[in-house]
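Each structure below is given as structure tokens.
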Structure P
């Protein structure tokens, strides 16, 4: 068993306010001076079903969810049945008197709180049971109820003041009942302490904020889990920050709108999931052929087809690398966590403009919808780089002029320069041209961008842990958090984290892996797609892979167990 943060979990039927309650616990902990990471599970059905959210709380940075639960708040009997096995000795269960355990062979603490009675008699509605439960939880965990009331006031600002007043009364009643009947706190988990300011955000929000900070002026997003939150976050910001956020009729329209906006000179983006990206494939290649800057956020979930719409996976890597027919420069980055998503989306906009080609940022449900407490983002050193952008008329302008670095001068329509582009192979001016020599020259020019990017902008993958280790873990995407949590407890293990997928840092990766004594590849897919890419690019074959494709992310405990097995 590895050392882990305190884990708080709340569960119940959809409609019980599980997600909002869990998020408020994250915010309460962050405002009380602690680091948090939360993880939610919910079924892909329109109504009902079991919802649950776990919040990890620590006085040190925490980056992942854990398998065991220290404090379970069960708003119905089903939550107890599904999660009782996660409670170890000394853990706690808070539930309504109606849902109490008949018997248990576990040495757990059970707190029976009349949450349903409090909700109905004091709040006037059973919908407030979550508020009553959180009030009691705060008392038992040594938290400050005023902070929770501030969060309630923010949640219901602009609505009928009676709603806020009812929630205040209910959370106070739950708090008082726990104090009077259970002697107050059981642990000082939420006791306020002085630390630096933290924000609580998920990946969809950081991608949205990073896009705005990077000067994005147009987004077209058709809602699709897990990136729908990007649409929701951007929609409320567009007037304040002067950009357009469009919800089109489908993903095909979305990417074509974005290409049009970029052709006109605006920084443009789309966001979707694997199924939506499939629909975008034709226009993906159009942007490559016309050398139009475009940022695409691809949020992975379980596949193929509809697959597991509300669960996480990493099975889209190969699709993103090879979608659309033929060859064109695809720049592909993969974020490893919520903070990294902010910085990589900003970099994606610069790369798209500089290399005049689509840039795909790969994330997944785990990053998109989990929340993490972070210091407010510092991006004062970020500079918008537009590359070879011409805004004035130039004599004898050729949009697709041959160049040593593969990049031609780009001039948006309306600048006074003659601009022409279509989906055919073209000459330097933009006229369709099927000549053999012209085809080779234009193809070489476009593909040269990958080499230029690799030399100029591609970062070396980060190696966490000691340079010399008995085991080197290699992975990508949201596995980063669970791996970092696991290797805290091993002095002889390091971790190679990959964020650049195309171009691929082959020499740097090969150098690390050939030096390693043993190598473990960790991925949330069936076919070890990154291990295959590493073999393709470096010639190095990774013999050990830990793969998971049940829709759930890796837990640090699983990775720690595999480390022990290999060593």
Structure Q
């Protein structure tokens, strides 16, 4: 993928360290002294002697491979610096002994603090030009007040080589202090560079902070599936690369023009792009922030609208959706004022709408425990959904779903009340449709059966029934009993339609009685005993075979109105078989 490919060697732990500091304080020189590599990539950078874009170099120290992201120091190129600082866990902060703390030193440190970087090392350069003690003391004091905290410091000279051995030892110690990454995590590679290699196609680079990427993997980029065609890490070809690593990924399925800095290459389905997030701010209170700022997260830089919620919480509306999770860290920058406005900790990437008066304040209170609040708003959430959103598990776990325990405890009583009300409104129904009950309760379909377990309600054939609900209403039961008495002595003397109507038995009432096995209802409103088919089949079997319909009618002592649908019913149930000449033959 462009350049000489080193042979694959034994795997060594890799850590990524960003350099930071004011322009011309010697960051690139220091990286070159440590690695023997020139991190400035562009001819313009070499000509002007400053780092405009991100440069990369690496070396092996004490069994650790250290990859340096050499970020720009010039104020005009701070957005590029933020793209380099965002995805990495540690920093080598550089301050020149002869100039001391400067403007971009402040901005770089503010960015590191806003991103929540917790590991670092101070290098005081150009110690051959001035006493390093004053610059060292001021820098250490400033760094200690940030998320990085107290750090070791080394005075060095790129010209004379003084202090470089000590610096190498401290850099190796820094690598040993860094936490082990989760190489089994979902992949999200923030793209900081994209280009085309002749014969290979589109290549993107970035810092792989977690997870593992392998040749042949299918990943997602901008909503489209892409395939990993090839990999390089720190100049060497690889079949698979685990975090933490600087990696170049050759992609199949995307054109160079369709990808750029700030895009994310990630595990399909494991990240959800969002255009609205609730966050906790570190630094400036939300009420004192401008409404329009720029969010820097990973290598992305996106304009956002800020809506304060509480004293340290806000809702950000992003101009471009990003694949984010709760727990992500970024910063807000005010480009007009050339300052870091606040650090950002993402709390919820799927926040509820704020429609009512006082909703913002109520939401701020909820954000004390975003996962619990999310569960309260949704009632039940698949465990996988919480993972994708980056929220900690909360509530009880029921059949693979996390449920809000207060909401879940109330569901059984609500279910009984809903079925009771349904029964009152539909006394002849066999049961309440399960989907209707599910919607009434707002319970996921996969949890309905679990919700009904403590209720005594039964769920079968798509219907929910209460105990005893299969009984007919008293007035209908009385009418059916009258029909049953009439049919007891003459089972095939079906009541006339007028007689049924006089008893109050319409289609719904008769259907309910048939469903409960009290009657047999045939087409044309023919009503017979529940065992009419079995009785008629035995009589048909006793006739000379085959037999005409008239013989069956006479043997049943009934009318043609009854005999025709009954004979067809016997055919349908397999008791008889109709022959080509219209006669029938018993099959039992």
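Check the numbers for relative contact order in percent (Cα under 8 Å, 6 or more apart) across P, Q and tell me which is largest. Let's see the in-between values first.
Details: P: 12; Q: 8.
Going through P, Q one by one, relative contact order in percent (Cα under 8 Å, 6 or more apart) is largest in P.
Quick one: helix-only ellipticity at 222 nm (-39500 (n - 2.57) for each DSSP H run of 4 or more, over all residues; to 500) came out at -9000 when computed from one of P, Q, so which one is it?
Computing helix-only ellipticity at 222 nm (-39500 (n - 2.57) for each DSSP H run of 4 or more, over all residues; to 500) on every structure in P, Q gives -9000 only for Q.
Out of P, Q, which one gives 3.3 for distance in nm of label points 7 Å out along Cα→Cβ at positions 218 and 306 as computed from the coordinates?
Details: P: 3.3; Q: 4.2.
The structure behind it is P.
When distance in nm of label points 7 Å out along Cα→Cβ at positions 66 and 186 is calculated, the result is 3.4; to which of the structures P, Q does this value belong?
Checking each candidate, the match is Q.
Taking Rg and Dmax of the Cα atoms in Å from the coordinates of each of P, Q, which one would give 38.4, 126?
Q
Values in this text are rule-based calculations from the coordinates and carry no lab data. Quantities reported herein were computed from a predicted structural model and do not represent experimental measurements. Cβ atoms are built from the backbone, for glycine too; each structure is taken alone.
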